[in-house]
Structure I
Amino acid sequence: MKRLAAARREVIAAMPALPEVVVPLAAARGLVLSRDVVAAEPVPSFANSGVDGFAVRSADVATAPVELEVIGDLPAGTAPTIPVAPGTAIRIMTGAPLPAGCDALVMVEDTTTTGNRVRITRPATAGEHIRPAGGDFAAGTVALRRGDRLGPAHLGVLATIGFASPQVTRRPMVAVLSTGDEVQPPDTVKLRPGMIRDANRPLLVAALAELGADVQDLGIVPDDARLLRSTLEEAAATCDAVVTSGGVSMGEHDLVKRVLADLGRVDFWQVAMQPAKPFAFGFLGSTPLFGLPGNPVSVLVAFEQFVRPALLAAMGATRLFRPRIAAVLGEGVATNPAKVVFLRVAFSEPGVVRSAGGQASNVLSALAAADALAVIPVGVGGVAAGERVTLELFHSAESRTLAEAEDD
């Protein structure tokens, strides 16, 4: 069997890079920056108020209580026109620029007003509640780096520094198909004996959409060599990658393997992992092909370990793998010491996980109920209740590089 880390490394190294494009912010979510983004000006560009309250001179409010004369109002978006003189204060809103003479701010909660007088009930020190110019980014700072994948907060950063059209790697187009005469559409009302509804394709389409890929859904292809060949040829000609499920396991009907072997350079691996030991990878012409097992839990685990990081690598991302944390296993489990085993687990209390349900590769209910995958390394034949395990948080954004994923 091929070691998981070695298999992932081989897949990722083979992925061709996607081209760079310039897109508007509205289209950039989920894409990867292809160059560093530098703040051309300080952010914020002016010192401003961090609270609703009063702009004051710290010397006037070094002790409290104290009364000051209110000489003006300064809402956000308004340039100050009068300075704060000794013994005076200006009412100010959050985000408003500081008037001349002001070196401290007092929150409105620490004041009472009567007419044009304000009573300060708490002392304030110089700089208090002031947001300095450049407090977020100084001019010339690298705000975001090449390889960062853009989420909502990144888009906010781009907007605040004026990068309305970032240069990114193009969104991949990925073809998805299920194979097998036994696979029926999800809306099939009554299944004939031996038939199953297609869970893999909706699962993969959703997982690819979460990644930020565009998806070409090619449906279910029955066990027809000519149709399977033409479908795969179309997918390879129009997409950046092809993902199939079913037909790659040992002892299965060899139609899928035969067609894939005829069409391109595809290897069929046995990877030291559970679930998802059978896995195919190669090329249809110049288009990467991922052949996933047929059982739905195996499909998602293989997607997480191979397809998702490989597509992120093609997109130019620095971080490819989901984050991992430590937790305590609340019950004992036996595992196969020859493989990396991914258990579907859920938190039973903070820091403690238990099995989310049945661990067979066809049991989707446990996967749906799971908060994480407990990763049991090769060489471990069981974990006792109360022992620590490593969790892979498959609902969270990627945070680990390829080098940080070499232990499996």
Structure II
Amino acid sequence: MARLAVLSYHTSPLAQPGTGDGGGMNVYVREMGAALARQGHSVDIYTRRDSPTQRDQVQVEPGLTVHHVTAGPTTSLPMGELRLWVDDFARSVGVLMGCNAKPDILHANYWLSGIAGHWLKHELDIPLVMTFHTLDRVKALTFGEPSSERATDEERIMACSDAVLASCDIEAQQIVDFYDANPARVHIVPLGVEHAFFSPGNKTEARRALGMPTDEALMLFAGRIQDLKGVDLALEAFIEVRRRNGKGHLAIVGGPSGPNGRETLDRVQRRIAEAGVIESVSLVAPQTHQLLSSWFRAADLTLVPSLAESFGLVALESAACGTPVVASAVGGLLTLITPGQNGLLLASREPKDWADAIERVLDPAVGAGMAQASATMARQYTWRHTAEAISDLVHRLQSGALLLCP
């Protein structure tokens, strides 16, 4: 079995998803690490210390340890400042690795970790596996903005990565098309879902446990409050549904994220008041990953109106709970949702079009079939399968030659 050093510089797998920089990547790093440890690998996750009270090491379970590494101020930092401390993080991780058994593989997550991983690869002469989670040039295209220096860093990291992981074929093609990556080194490894928590259950009991109404339709938005995730569109679509039939409740579960997160949340709160739906919209603080499953079970449908998604873990976890998804026709969501079978996809960003889709799914004759199809689709995704695919790749990299920078 292998020793894996996993880099998660800007956000800890122990952090609460749904606020700050915590999201699907936190879940991915933690669940992937745990699944690999259960297969007998030794997994050490290195993350930046953002609180002076964090212990140096936290053993999550046998074979899986999180290391808090001091790099810069021991407090939360905005994304724009984190780049300043990456080199310090890399050197500190290198010192820690020198005091312990040398890892067989580096697995970096997100471009900032990739910068550290690139340096460590050459210091230690071990293969680098890279998962980007989001790509700067894809986001730039989405928002109609020029790509930044980050894209140059991403391209440099890709060129020296022994393997680049993509969550679906669409992301894999984006990596090749936008960064001229070698397709032979791009490997599709889908994410998983923890079915022990995310599974169908009693909708009425879930609503009672959460204090949600049981006599009208419940729509759910779960994710970070930021422009990229499209919370404004979810709210406008709900307002249109309420305008048409005077019924329904929307739960928005998550917290502000990114430089404009607070502004986005303030805008949402003002719009709720202006539309007169204060009693029909619940703004819910970020939930633990396991408790989030109760929200999915309670809902009649989940809204995922993101402008971009490399995979769409929220959509998968909702489906695993038997709750259909109405989502944007972008990125990995295209691979998870078959329109008309387990949900609906929309290219439009017009609230009326989304309200039409919501009403279609809320039709009991349609929604029941979609619920069953959603749960069936999600069963093929497990973290064990994710870990098996990564294990196979690790073994191949261990027996191959180290890729040199071009």
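Throughout, read-outs are computed from the coordinates displayed, never taken from laboratory work. Treat the numbers as computed from the prediction; the structure is a model and nothing was measured. Cβ atoms are built from the backbone, for glycine too; each structure is taken alone.
So Cα Rg over 2.2 N^0.38 Å, for residues 300-339 alone, computed for just one structure, reads 0.99; which one of I, II is that? Of the structures listed, the value fits II. In this comparison of I, II, the computed figure 1.18 for Rg/Rh (Cα atoms, Kirkwood Rh), for residues 140-243 alone is attributed to I. Assuming 0.85 is FRET efficiency 1/(1 + (r/R0)^6) of positions 12 and 196 (r between Cβ atoms, R0 = 30 Å, to 0.05) as calculated from a single structure, say which of I, II it is. So the calculation was done on II.
When mean count of other Cβ atoms within 10 Å over residues 188-195 is computed for each of I, II, the one that comes out at 8.2 is I. The greatest value of volume of the Cα convex hull per residue in Å³ among structures I, II is that of I.
A value of -13500 for helix-only ellipticity at 222 nm (-39500 (n - 2.57) for each DSSP H run of 4 or more, over all residues; to 500), calculated from one of I, II, originates in structure II. Between structures I, II, the calculation of FRET efficiency 1/(1 + (r/R0)^6) of positions 108 and 324 (r between Cβ atoms, R0 = 41 Å, to 0.05) yields its largest number for II. One of I, II was used to calculate semi-axes √(5λ) of the Cα gyration tensor in Å, for residues 84-131 alone, giving 16, 14, 8; which? The value was obtained from structure II.
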